[in-house]
Structures are given as structure tokens and as C-alpha cells.
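Got some structures for you, see below.
None of the figures in this text is laboratory data; all of them are computed from the coordinates on show. Just so it is clear, the model here is predicted, and its values are computed rather than measured. Cβ atoms are built from the backbone, for glycine too; each structure is taken alone.
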Structure 1
Amino acid sequence: MLTSHLGLKAKDIEKVQKFYCENLEFVFEHKYEDEDKILVFLKNENSVIELIYSKNNVYNSVKNGIIDHLAFTVTDIHKYIDKLKRKNVNFIKNEITEVDGKLIIFFEGAEGEKIELVQYI
């Protein structure tokens, strides 16, 4: 399992994108948008950051911190889900979602942190 990306909440997604690109050698990778949110993926040599902007302000609050989630890439998402369910891990949603060429699912870590599994398809 590899670290996939770190999701950061952004109040001003263009400002945050500019900061990471101009100061930390990130480049724009791609953008995903639907009726609720805008996701911008930035990449440098070793890391990927997912900027998250909520059109309805659900994700934009930073009162609980700016980091939204930690994501890990897996080759068989179903295998990991089964393993985690056997260990009684709490899933935020029980269904796998297909979005932007990936299968994803979120679950809670030991202290309630949001963790995402990602399988590229």
C-alpha cells in the first residue's frame, strides 16, 4: 500500500493552488468538478495534494483543521475492505464510489480521522 494523496480543504482554491505551484514545485495534474465540489490535484516529484472546495460550504470550514483526509492507493480495494470489516473498522459510507477513474471508499482511523482507499481503474 502506498500513500496516494493528502486532501486539503481550501476556501480559495486558486490562491492555494498558486501557493503550492509557485513555492513548493507542484504542478497542476487535473481537475474534477460536480454539482457539490471542485477538486484540484497538484503533483510534485513525490507527492499529490487534493485541494477540496465545496460549492455549498460543507467542506470549507477549517474549524476542525485544514486536513480533510489521508488516502492510500491499493491494488484490490475489495480485499482491503473485507480485511477492515473483519477488524470492525467503521466505514463512513458502506458503498464503493466510482469517481474520476478511481474506486474509492472512506473509513475512520483510530481517533476518527478520515482515511480513503483508492484503486485506479
Structure 2
Amino acid sequence: MVADTEQRRGYGDLAQAILDLVGQAGAPVTPAQVRDALGRELAYTTVMTVMARLYDRGLLARKRSGRAFAYTVVGDPAQVTARRMHRILDVDADRAGVLARFVDGLTGDLLDQIATEQGNRAGGQRP
């Protein structure tokens, strides 16, 4: 059981590293480019599989580029993080309780920034 947890954690770390790299690339990237940029000894098929799963989860978009796909991140970094937070919240029956405890730990300045952001969105403005 421990090995399974460690294996999943490793996958999560790799998936996050790939998301970060694709997000910072500024242009669509292939699994081969990602594997090379990661600087780890990973099989091409490992990187390709992780990227395909990120695509299936809606975190990456892809377009055929020759024989491979080239991937980009779907949305800006805040949107990506928000989707991850939603997935985490979806496993808890008391979403409101979890969020209330989360908000309790925020600073007043951050709460003010959130209120301003929400006000901008309500007014039809996008930052």
C-alpha cells in the first residue's frame, strides 16, 4: 500500500512538473520536447501517457504536429489551480466547511484582493 501511495505521489509530481513546463513554454510543445526539458531519465511513453491523461482531464489542449501531438495549457495559471482546487473539494461532502476553514486562514489583505476580483467579475471586467 505504501508503494502504491508513493507511486501516485510520484505521478502527481511528474504531472505537475509537466503542467508547469508546458505553461511556461509559451508555445505548443510535444512530449519529446517536454521529456528533454525535464532533464530526467524518463521514457518517452511515460511523458506521452501523462500528457494524454492531463489532456483527458481538461488541463491540456492538443493539436496534431506531425506524428505527435503538441500540447498547451488550458487557461491561465489561476484557472488551472482553481480546477485543481475544485477536484479536491469534490471529494469532501462538506465543501462549505472546508472552504470556511480555508478562508479563516487568509489574511485581510488577501480577502480584500478576492473581494476586488469578484467585484470586477460581477461588473463584467476581467483582470
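So the values come out like this:
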| quantity | calculated |
| --- | --- |
| Structure (1, 2) behind the derived value 0.97 of Rg/Rh (Cα atoms, Kirkwood Rh) | 1 |
| Answer label among 1, 2 for the case where distance in nm of label points 7 Å out along Cα→Cβ at positions 42 and 98, calculated from the coordinates, equals 3.1 | 1 |
| Read-out relative contact order in percent (Cα under 8 Å, 6 or more apart), computed value 17, structure in 1, 2 | 2 |
| Value -21000, calculated as helix-only ellipticity at 222 nm (-39500 (n - 2.57) for each DSSP H run of 4 or more, over all residues; to 500), assigned to which of 1, 2 | 2 |
